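A.B. asks: Please go over the structures that come below.
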Structure 1
Amino acid sequence: MTELLYLPDDDGTTEFTATVTEATEEYIVLDGTYFYPEGGGQPPDHGTLSWDGGEATVTDARKNHGDVRHYVESMTGEPPAEGTTVDGDIDTQRREKLRRMHTAQHVVSRVVLDEYDATTAGNQVHADRSRIDFEPADFDEADIERIERLSNEAINQDYPVTKANRPREAVEREVDEGRALLNLIPDSVDPLRVVEVEGFDMCPCGGTHVDSLGDVGHVDIVDCTSKGADVDRIEFQLEA
């Protein structure tokens, strides 16, 4: 089983050393990794793995029955043998963009829940542009301007962002109704990793996030479209 080394609160690390437990020409499995595997609306990290006599570019990372498979291209040399020590190097620029984007998604979701009582029905984070689906929602232009303004006002407060494992029972008691789809998380998952923006938001989440809200930058909402009855999609970008 691959240990997710970035959990619960080490998602700023982008260089590490680990040991190979399985390797093919298609993928490499390690005993522990800081690469984020795709999930929760967040895409995987990219980067490289290198070892004595070889190197490969990581283009995807996915969970597979407890392991994380680092899917690779442009491998030089033979696949590393089991027990080989490898150096992992994550694309730092991409990781930071995703940390900022995912944290921004939490901020916008919090604002919309507070102001419009609409829950996050789905989201997809990308490095350059992200989206959130809200339900029930029927936003007009003034609503979008208000959501953008309030989101940036919160970001400008530069609240601390903490990530920690918490007992499931406590999370179920403390997380505001409509802020998390806890019923979709298997009961066996306990504790839950929680991302908290001090005094502003708390939500179970396994993604990568900044440590201080001011690092997010400025949210620009660039589109709002209807995705069906009572569902609106907001798309946004970030300025540094």
Structure 2
Amino acid sequence: MKQLALDIGLPVGPTFDNFFIGLNESALRHLQLWVGDGSNAVIRSPVPTYLWGDSGSGKTHLLKAVAQALRVQGQSVGWLDAMALQPPEFNEDWSVILLDDVQAYNTLQQHTAFNWFINAQTHQCGVLVAGELPPADLKLRDDLRSRLGWGHVFQLHLLGEIERRAVLRQAADARGVFLNDEVMDFMLTRFSRDLGSLMELLNLIDGYAMQTKRAITVPLIKAMMEDS
């Protein structure tokens, strides 16, 4: 049976609180200490932090959680990902620079990332980077690749099958809805299996069930797909 992939992305508002830890506790705790709680000034080490792992392991979620936490504290951040066709110049007001999906950077984005990195060191700005590969395996310019692997490196791991089911069940229970085993099997075999997509899929299914005043079943999900 062919797996379907809905273009639904991550849920709005990734935070540390709604990150499902799994085997990634060390990376999460590191970032929480790195960000601080805003009650006192945090002196961040100039040593960069690099997160790597498969798609769906939570890299972008954690980068966005860092950005959200810092903005709540009144700080500004620089963000660069592979979708930025005209990257901005480095801004000295940034507290942190966040570089996402570095494995996909083109020549201009690599040049920008290196420039940001050098400026971040000069201005004592924190650096957090994410990619799908370990630093040594990145197909990037040598000077950028070597700097990305210079500091703290954490591998993020995908949640296992049992953990995905537990998270889905917990999220459904929090909404007051019931997912039977048939529905869970259908969601986990027919759609993108990364947790962000599964959570957004649950949002869509729950909303469709409320709109149509029907229980959540496999036929309801199929009807939702036909209506979309």
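Just so it is clear, none of the values below were taken in a lab; they were calculated from the coordinates. In this text the structure is predicted, and so the values were computed from the model without any measurement. Cβ atoms are built from the backbone, for glycine too; each structure is taken alone.
A.B. asks: Here mean count of other Cβ atoms within 10 Å over residues 97-104 has been calculated and equals 20.6, so which of 1, 2 was it run on?
C.D. replies: Checking each candidate, the match is 2.
A.B. asks: Then there's this: Which of the displayed structures (1, 2) returns the greatest value of distance in nm of label points 7 Å out along Cα→Cβ at positions 65 and 137 on calculation?
C.D. replies: On the way: 1: 3.9; 2: 2.3.
Once distance in nm of label points 7 Å out along Cα→Cβ at positions 65 and 137 is worked out for each structure, 1 has the highest.
A.B. asks: Determine which structure produced the value -14000 for helix-only ellipticity at 222 nm (-39500 (n - 2.57) for each DSSP H run of 4 or more, over all residues; to 500), calculated from the coordinates; the candidates are 1, 2.
C.D. replies: Source structure for this number: 2.
A.B. asks: Let me ask you something else. Given a value of 4.2 for distance in nm of label points 7 Å out along Cα→Cβ at positions 153 and 185, point me to the structure among 1, 2 it was derived from.
C.D. replies: 2
A.B. asks: If you don't mind, there's one more thing I want to ask. Tell me which of 1, 2 gives 19 when you compute relative contact order in percent (Cα under 8 Å, 6 or more apart).
C.D. replies: Derived from the structure labelled 1.
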